[in-house]
Structure 1
Amino acid sequence: MGVACLLVALYGETRAASLKVSFTKIADSNTVVPGAPSSFYRLGQFFDPSIDDGTVVFRAVANVATFSGIYISEDGSLDVLADKSTPIPGGGGTGKFTSLDIPSLSGSTVAFRGSSFRSASSSQAGNYTIEGDLISVVADKNTVAPGGILPFNGFFGRASIEGGTVAFNGFTTGGVVGIYRRTNGLLDLVADSTTPIPGGTGNFKSLDGYATGDEGKVAFIGTVTNRFREVEQQGVYASVENSLSVIADLNTPIPEGSGNFAKFDGTPSLDSDAVTFRGWDSDESGHLTHVGLYKSLNGSLSMIVDRNTPIPGGTNTFTSFRDFSTDDGSVVFRGNGADLNTGIFTDFGGALETVIRRCVRDCD
C-alpha cells in the first residue's frame, strides 16, 4: 500500500513498531512548476493526490494562475499533464481548460473533470482521460446521456478510475441527474433520478460519493429528501454486473453500535469485493452523535474504527474520520482526536497503526 502526501508544513512522527514508513517529498511551495516561470502557490494549494504503484498525480495552484493544473510525479521526475494552457478536446479548436478538477489515477491512465468557459454561449465541460500525451473525451456536453435521448448539460464531482472503468456524475438538459461509467470504451448508466431504489420505495433523488472498482463495479451514496430537505431514504449501494444492491441503508443495524444507521456521507471506497464507507447514528431527538468507518465484505458488515477506538500512540479516542481509502483489503484514513491531535492511520497488517501524526498536546 502507498500513501501520497503533499505537505507544505507538517510536523509529525511515525509511531509504529511493525509498520515501516518512509516519506518522499513530491512538491512544496518552493518547487518550480513544470513548464512555468513560477513555483507552486505559497499557501500550499495542493489537492488530494492519487497514487498507483509509486506514481502520483495531483492538482495544484501555481503563483502564476495560468499554469495551475494537473501534475504527475514518476520515477523522481515532475511533469505537467494538463493546465490552463491546454486545449480542451471538443472545444472547437480554440478553447482551453479554465478549470481542472482533482484527478484519479489507475495504471498509466488519469481521469479528471474539466471545463472551458469563454462566454455564456461558448463553453465546454466534460470528463477526460490522459494517457501519455493524449487527452480523450469520456463524456462532454456533446454526448448523449445513456438511458435517455438528451445530451449532458453539465458535470459535477470527481471522476474516478479503476482498471478500464471511469465513473462520473452528470446531469442532462432534461434535469435527470445520475452516475455514469465508461468501461472499455462503452458508456452506460449506473443509476439516475429515474432509477428505483433497491430495498426502498420510489426513485433516487440525488446520487454522489461514488468510487470505481475492478470489473466495472461502482459504489455510491443515494439519497431521497422531502420538500423540507429532510432525508427520508439514504444508503450505500453497489452496481455489479449492471445490478444494484444495498450495502447499508437506514434500516441496517450498526456493527458494534446501537440502533440503525442515521446518515451516510463522504465517498465510499471500493476495492475488489470490499466497500468501505462512513456512517452515523443519532440520539432520540435525531441529532447525529456517533460516527465510524465500516467495511462490507462478502455480505458481512464490520466496524473498522469509531469514536470508541483508542488513537494509536495517543491518550484519547477518535472523534472524526475523513479522506479514507481501501487497497488490498487494508484501509488508510485521516483521523482526529479530542486532544487536537490528528494523523493518518491504517489497519495494514491487521492492527490499527499510525502512519504519521501531528501531536499538539498530551503526547507520549
Structure 2
Amino acid sequence: MINNISANNLKKVFSVTLTAILLVSGFFVGDVLAVASITVTSPTAGVYWRGTQNITWIADCQPGDQVNIYYSTNDFVSSTKIADGVACNAYSYSWDTTGKNGANYKIKVRDKIDPDVSGVSDVFTIDNVNPTIQITTLVSPNGGEFWAGGSSKNITWTAGDITDINLEANPISLSYTTDGATWNPIAGGEANDGSYSWAVPEIDFSTVKVKIVATDLAGNTASDESNAIFTIDSTHPIATVITSVNPIFEGALIQTVTVTYDEAMNPATSPVITLTGTNWGAQTPAGWTVGNTVYTATFTHDGTQESISAAVATVANASGATDLAANSEIGDDSSAFVVDTQKATVIGVTPTALVEANVGSVSVVVTFNENMD
C-alpha cells in the first residue's frame, strides 16, 4: 500500500507516524520537518531594488526547518534558485542582485521538503543600471565665472542629456564644493527642467565647482560637474583716491585723479568721481591699468575765480565701478588740495605817496589779500 502514497504526502505520513510513536513513549515534539505557512514580507509590491538586498519572511518555523529561495520573471512558469537549505528561523536572506534588471520579478520562499508550503512576493523591479548623463550636461557654472555671494544665479543643464527608464519624477540634486572633496547640498528632489535658481552663499572662494546628480527609482545615480573652477566673491572692493596737482590755479587748471582698488575690477564699469566746487569740466577717463585695479581720470577747471582751501576728490559708495562678481565699491575721499583761481588784490601800499623832493631810494610795501608766489 505504501507505493500508492504520493511523494508529496510521504513526509506527512512519516510525520504523523513519528508523532504517534513519541506520544506512546510519553514524549511530544513538534513536526520538525514541516513549515505550516510562509509569508514573504520583502520585497513588497512595486519596490525597486539594486545591489544587495534582504529577502525577508515570516513563518511558523521549528528548529531545523529549512527553506529554499527562488526568483522568477514570468510568475514562476520557470524560476531560478537563489539559495538552498536556509534556516527557516533566520527570517532573512541577503541577496546580491548585481547583473539582474527587469520589471517583473517575484520571490518565492519555499519549505525545503514540502513544495506546497511557500510564500510568494508581489511583483517588483530590479534595476542595476545607472542613469545616462553626458559630460557636457552641466551648462553653468562650468568654470571661469565670477558670482557674487548673496546674489541669485541660475544653475543650468541640458535636461535631455539625462535619461533612464526608471528615472524619479524629481530626480535632480545639486551641490557645490570649494575644495574638490567635500560637497555641500544646494537642493534635492528637483525636476529635470534644466534650471535652478540658486541663492549663492556669502563666501569667498576661487575654487568652486557645482555638481548635478540624477537618481533613478532604484537609487542608481549619475553625475556631471563644472569642467573647471569658478569664483564666489562676497567682498566689496575698496577704493583709495589720490589727486596729483596741488594747488589748482591759473597756470595749472587740470587735476588728475587716480583710484586704486584692492582687487581686479570689471573694466566695463568705472567709478564716478566728483570734485569740490562747481567749476569743473566733465570727468575725462584715461581708463584702467595695472590689471584693472587702477582707474585714472582728469578734470579741467574752467578758470572761474574762486578760492577753496580744502577741496577733495570723492568716489561715493557704489558710484559705478564693480568687481568681476558685480560687487559694488566702497568709496573714498582724497586728501585735501587747494583751488585758487582768484586774482590777487592789492589791499595796501606804504608809503601812500612819494614826495618829489625825496632823493635816493625809497622803500614801498605793497600788501595783497593772499600769499603770493
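What follows is calculated from the coordinates using simple rules that are stated; it is not laboratory data. All values reported here derive from a predicted model rather than from experimental measurement. Cβ atoms are built from the backbone, for glycine too; each structure is taken alone.
7.6 is what came out when distance in nm of label points 7 Å out along Cα→Cβ at positions 83 and 331 was calculated for one structure; which of 1, 2 is it? Matching structure: 2. Given -0.55, -1.18 as the derived value for log10 I(q)/I(0) by the Debye sum over Cα atoms at q = 0.06, 0.15 Å⁻¹, which of the supplied structures 1, 2 does it correspond to? So the calculation was done on 2.
Assuming 0.85 is FRET efficiency 1/(1 + (r/R0)^6) of positions 211 and 299 (r between Cβ atoms, R0 = 25 Å, to 0.05) as calculated from a single structure, say which of 1, 2 it is. Computing FRET efficiency 1/(1 + (r/R0)^6) of positions 211 and 299 (r between Cβ atoms, R0 = 25 Å, to 0.05) on every structure in 1, 2 gives 0.85 only for 1. Structures 1, 2 were shown, and FRET efficiency 1/(1 + (r/R0)^6) of positions 75 and 139 (r between Cβ atoms, R0 = 41 Å, to 0.05) at 0.35 was computed from 2.
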